[in-house]
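Undergrad: Listed next: structures, encoded as structure tokens.
None of the figures in this text is laboratory data; all of them are computed from the coordinates on show. Given the structure is predicted, the values throughout are model-derived calculations rather than measurements. Cβ atoms are built from the backbone, for glycine too; each structure is taken alone.
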Structure P
């Protein structure tokens, strides 16, 4: 295996940008049976996004923003792994690996990087500082092409530990949402030497039909079951990506409008309920990374791999210190269910606002929660009777 770490720079040829615009202009639009979101993403919304992607979105500006950050590639377990690596100017910074979700990219974390790595420059001189490592998930965007099947959340978690050790970090933490939450949870289960703790935006643990299991749940948690019912009603993408990603791939790599509509499902909401909250430029940055790398279909392979192994959802014992940030406009994790497998749930925060992509939409809430959790862990380890047994 080639263990070299190589500098990386995004340089999309102009003819590929021109091809994208030509394909968008030539889109053959479906004739909707209904005009709302009940059958899928609305044609009017996707047309609006396509027109902006073609005529208003400035890829070169987004490319330059990403290229302003130190980017690298390396090979782990036969797979090319792309990652951003920003070191803090503070001498005692704590390493943190941040994992994006689907259909997102490392750009999800752009607003966290500065405050986490350089709190002094952001008016928080007393806040803990972090070195951040932000990989692209295998098969999604720049960690491509996908070299083999079977890249589930557990295999990705093992690769992340290899990456952090390769970068010279003997002790580190992990954070993630969506797919990133599954990977971070599997890191906690794996419990590699040096992993201090994990912070996730979701723990996907569900009722099992046991007597009395719903007793004692909070009103906040009970209200979350309505959101779970809506998800089960509309989330056809989970079934398709878990069963037939290869068939889906033909549309996603050939039609930018198809990729746009498919990737809008989670960001804009099944009923378009988040349309007013989505940063169009950030969303189109994610979509563009999938388009230019031809990974719209390969990105779905994580779902098939997880379905085969149960990775990310298994009730395997997790003894790693864990924090959960629960956002109201998202799947609402239930602490009682999470405790079935997580023995060290040290921090549980019910947020006042925010949804599924809170790293992007409500970065300050996530930043504050990360500082609180990992700051406390480090203080405990530094104390005379603190735990440092891993």
Structure Q
């Protein structure tokens, strides 16, 4: 489809209706897949590109809570809300606050039938969304290198394998370190000074019964003001523990170690948490397999950009923030609003403009509220860690 004036290639193309546009979503996470699903339900073609070799190439991370006022709205528009409730765990809304001995000091239990923010494993959510798409929608093993072409379009996607694709709209849903973002913004996420180290526990009722009892069916948090532990029940009899501390972003390398040096890293942690009780320190030491290093990054506040008619962003690509219960929910709400704008507006440019008019102020307001929020993760008061959306690199 030639969208330039053949007599003058620099003349802007005529306005393009979304149904006739080549729409490319970069990133097959919850936000990108939600956008693709809603577009397809409304008869608008879309292609999703993801750098992973396939849907099972990487562990998808821990559990997420989808809120009735954003994430669940997205699934309703996607026609997947009933499927979500079949997989979700309402009991996962339980939240415990522990002291350094493991004594329960605060306990929040969901009411019978409460469905405001039930939990679902990230992998289950992704599979639900993937299974709803037309075959061939997601092109795996396509790692974006850069975006070329004029701002008015068409744009050209340059992939790491040397291939290129011409497209009319690029939707960056590729996370904190987005390769789409540089097309509209020079901003890069900065390290917050707080780091997560993730530990996994499997077959917990049989192999780790004390930890299972400590954590309950949802999440459990303990902190001393400088460091914290947050443990979270996943489906399939799994628990993930996040060791949360102030540390240099390269603290493992500075110690002369790699994250694969499990015993040596564990020894460092045990020294830092020496004043915590033996029962609580088991959350550091009994994990199955190596740790996963997840430093917390955030974009500058506010993060906005000048409108481009052929490129936009959603989710962490647009507004990565500390993991305080908003990440995936905002990404899916972004995806819904963008897809609906592309359904309802007469041109791609109009749709992108309408979407950003709503999304950018909302994300700026939320980011302002959460600015510096990584420090709250270390507070002795219970932070909102319901999203479970640990930083991903």
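Undergrad: Have a look at P, Q and say which one yields 3.6 for distance in nm of label points 7 Å out along Cα→Cβ at positions 131 and 243, as calculated.
TA: Values: P: 4.6; Q: 3.6.
Matching structure: Q.
Undergrad: Ranked by distance in nm of label points 7 Å out along Cα→Cβ at positions 67 and 123, which of P, Q sits at the highest value?
TA: Values: P: 3.3; Q: 2.8.
That would be structure P.
Undergrad: Another question, then. Assign the value -13000, calculated as helix-only ellipticity at 222 nm (-39500 (n - 2.57) for each DSSP H run of 4 or more, over all residues; to 500), to the correct structure from P, Q.
TA: That value comes from structure P.
Undergrad: Hey, another quick one. Taking distance in nm of label points 7 Å out along Cα→Cβ at positions 331 and 347 as the criterion, which structure among P, Q has the greatest value?
TA: Values: P: 2.2; Q: 3.2.
By distance in nm of label points 7 Å out along Cα→Cβ at positions 331 and 347, the leading structure of P, Q is Q.
Undergrad: Starting from the value 20: which structure in P, Q was relative contact order in percent (Cα under 8 Å, 6 or more apart) calculated from? If you can, show how the numbers build up before the last one.
TA: Details: P: 20; Q: 23.
Matching structure: P.
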